[in-house]
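Engineer: For reference, the structures are reproduced in the following blocks.
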Structure P
Amino acid sequence: MTENALPPYEVGRLAGAVLDSVGSVVVGKRDSLELVLAGILAGGHVLLEDLPGLGKTLTARCFAQSLGLDFRRLQFTPDLLPADVTGSFLYDQRKGDFAFRAGPVFTNMLLADEINRTPPKTQAALLEAMQEKQVSVEGVTYRLDPPFHVLATANPIEYEGTYPLPEAQLDRFMLRVSFGYPTAEEEWEVMRRRMSRRQEEAFLPPVVNAATLQAMQAGLESIAVEDSIGRYIVSLTAATREHASVLVGSSPRGSLALLLLARARAAMAGRDFVVPEDVKDVAIPALSHRITLRPEMWLRRVDPSFVVQEVLTAVPAPASGALPSYARND
């Protein structure tokens, strides 16, 4: 285990505490919240795609507060420029020279709100930061302090005034999560909690801090993944490329996302080994946004998530032999 890394059972305990904290404000979305946290623990970025008003921005803010991270929100609009994201050089009259003014991307958690309302040129300004954890402005490269995560919210592409995200940028999101409409009881609970706190904003005390989050992330490196499960992950990703409805299947980055997210799910359950169910739980959010369907499939309103579900059904999962010997029942 690497230095300062937490053991899996401790990662699971702290993850549960963070989820309980966020769940005290975000009502009834435990499964979706677990996926978001798994993406953060796996060191990735998360795309929250859903209709307006379903708690995407609130979720991002609550996670930043519970994880004790420096947080900035950037509202993406049609007139937003790349320099508004990364920062720019401004002339300092006192020094008689140009000085770099850092943009909002220099933070621990960036909420890219309604990312698909801005043109692709500005969306692309995030690409280097998301993949390389650095920003290049006028030939000068600046490293971003870890941890760095982008939680982006997006409205469905059919929604008025949106631009589709480029495939290269979609591929850099470790997973895409949707919340959906709450039940009647959940919606009433949202109203009840709003009345009880007597103000619009909800403030959560930090459960962990940036250093503890990094120790939790380092703890995932000790999670065992048997070869058969690794090959199962590769088979799932490869099957998306061979599916009859697919024009372009998932890239190898999809396989890596499945591996990292499955490790995160295992740690959140307090285990130090991955089981096939960990992979299955994250397959749809990790792979569906990496798939480009054939044009005729869009006309038939086929959703990429259905393709991934068919792949999960078709590709056989490893048997119990995939588990470490001490974890088997036999």
Structure Q
Amino acid sequence: MKVLCYSSFTFSYLNRARVLYSTLRRFHPDWELVALITDRPPPGFDFDPAKEPFDRVVWAEDLGIEALRSWLFRHDVVEACTAVKGPFLHQACGQADIAIYLDPDTALLAPLAPLIDLLGEYEILLTPHLIDPNTERTAILDNDLSASRTGIFNLGFVAIRTIGEGARFARWWNDRLLEYCYDDMPRGLFVDQRWCDHVPALFDKVKVVRDPGYNVASWNLSQRKVAIGKDGAITVNGQPLRFWHFTKLGPTGDLMTKKYAGDNFEVYEIWNWYKRQVAAATDAAIPPRYWAYGTYSDGAPIDKSHRVLWRDSPDLQATFDDPFDAGPNGYRAWLIADGRAEGSAA
């Protein structure tokens, strides 16, 4: 049975992705590891996929998305890297028996073999943000209500059998993410996550994985106790720790982790281990927050409001077929002339 595991990222997240794939390679050397990259290498960075810990690269250009440049302009970096997950999962249904997605800022600390066993009975696996109710008001406000806004399931992980309901889910997810993968909470959208609230109602053979060892993160530490045994084995609420989601690495992640880990000092050991791994995998030639599709052709950053304005206006789309163009007759010049952007329209 062939297992394909992929992650979606840009070059600014290559360091995290390297850590993820290295841990996948350690525990599952027989899986095919695919890097889904919606980006182009930054100038001065020599990207050689053969030297990376994944087996192959799939670029956004390989997904068959119609009018790709225009489609990319509709999305900010998080939206774009999320939206391509669906098209690739749909493609993977013809490439493997099992397809697994993991966010680039996750890392394995034990094998995921139990998930493969579950996929012998079920065809879609999801992990919820929370598996136990919080009881303290602060945790309810931070975590329970956050999950209500952003989605019951954390789509830093999803796994399917590429037949039957799994394949039907992949096609549905492909269609929804191609057209409706935006961070727009007033419209009921939070990239891919709110869509997957519907999955248990729309599909059969769905398993909600409630094992505390999967998708451990700051949003569920209030109800998960991490322990490290004398033999080095790491457990969460007595179960083996399978993978951790190191979301918002930096001050925000540190703040939320400290807030809910408290005196569970093993949590800090794991975070510090991850920070060291990411630092060792970081290439100085990649600028922080780099994204090839984050600027106009003249290098000016694209404000999200400019993307939203263009994607919501058929007239602007008809007038500016390449919205990245910063030439005198381009979209950016129009924005400047209309007082919506700073700069010279000349």
Structure R
Amino acid sequence: MKNFRRFALRSYVFLLWITGQLHRAKNRLNSSNAVLVLMLHRVLDKELAELTCSQPDIVLLRSTFERMVRYMVSEFEIVDLRIAAAQPSTVATHPRLAVTFDDGWSDNYTAAFPAISGASLNCCIFICPQLVGKTLPFWPERVAAEMRAKESRIDVQRINTVIERLKVMPASEREGYLRVLPINSEGDVDTTFGWSQALEMQQAGVSFGSHTSTHQMLTRIPPVEAQREILDSRIAVQSRMGHACDLFAYPNGDVSPRVREMVKDAGYRLAFTTRPGFWTGSTNPLEIPRVNVSEDKVTGLAGHFSRAMFDYSLIWKAARNVAEHTP
């Protein structure tokens, strides 16, 4: 059934491509003077992708990423987030993209950074200062590791179901469950990069922003704790990286009017969600949409990077979301 759905979707995308619908979506992105902000997490070699405990929807293969970078550089204008914010209505000759990474995984440095620097591609990485240089720093990977340890052939969907249930639990209840989980520190697949690597990437042009101190879902913890996560992370990033930190990404995309005001009061100028859409001149600068990128979204039937799937999953669907929410 899964293979049939995959075939059906890619057949539909092919139809959109030959009828010009995907090309028109790119033209709409360009003509609206908008920016499409991409949200990536992990870039892994194939053998490491089979070992990671991260969910598939945050993983991109290194070979796919490298092909995607070449496509983006050739067909789009890759913009710096701060420049895009200062010039939101700039008329561009090519559709505009911005590239962001969440969490600060070590493969951002080992796998993504070589392709980024080689293409002189602007990007921003949102990091959690207290989780820099750690093994299994985020609880979803810990949950997956424990479930795999108990049942080696466990279905990925079952793991995802448990993780999604934990996300909607009250924070105190979830922490009680997580507290008893063992932390297996063997291996180096699910680790975050260190500060020295972050500084090296910064010197090559990579920007850094805050993703809270410990990746808390801000709408599910007490306001005092949320405020501390937001402010302390900004101070830590500025201290470690030696530059102002005015870019923020909401963990899990969780934002509310109260959380948004906390982010503003902490001194951030731009903040990014996980809601898909275009960033235009009328977008609230503290709720900028982003489109998630994963392997399944940008590969064709042969398993290789597909321009048509990229345009469909990231641009065409974002354009539809804009249309659905436009009065």
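The numbers here are math on the coordinates, done by the rules we state, and not lab data. It should be emphasised that the depicted structure is a prediction, and the values quoted were computed from it without experimental measurement. Cβ atoms are built from the backbone, for glycine too; each structure is taken alone.
Engineer: Match the computed value 29, 25, 20 of semi-axes √(5λ) of the Cα gyration tensor in Å to one of the structures P, Q, R, and report its label.
Structural biologist: Only one of P, Q, R returns 29, 25, 20 for semi-axes √(5λ) of the Cα gyration tensor in Å, namely R.
Engineer: Using distance in nm of label points 7 Å out along Cα→Cβ at positions 135 and 303, single out the structure from P, Q, R with the greatest value.
Structural biologist: With respect to distance in nm of label points 7 Å out along Cα→Cβ at positions 135 and 303, the highest-scoring structure among P, Q, R is Q.
Engineer: Using Cα extents along the principal axes in Å, for residues 79-246 alone as the calculated read-out, with 46, 38, 26 as its value, let me know the right label among P, Q, R.
Structural biologist: Q
Engineer: Something else: Taking distance in nm of label points 7 Å out along Cα→Cβ at positions 95 and 311 for each of P, Q, R, which is largest?
Structural biologist: Largest one: structure P.
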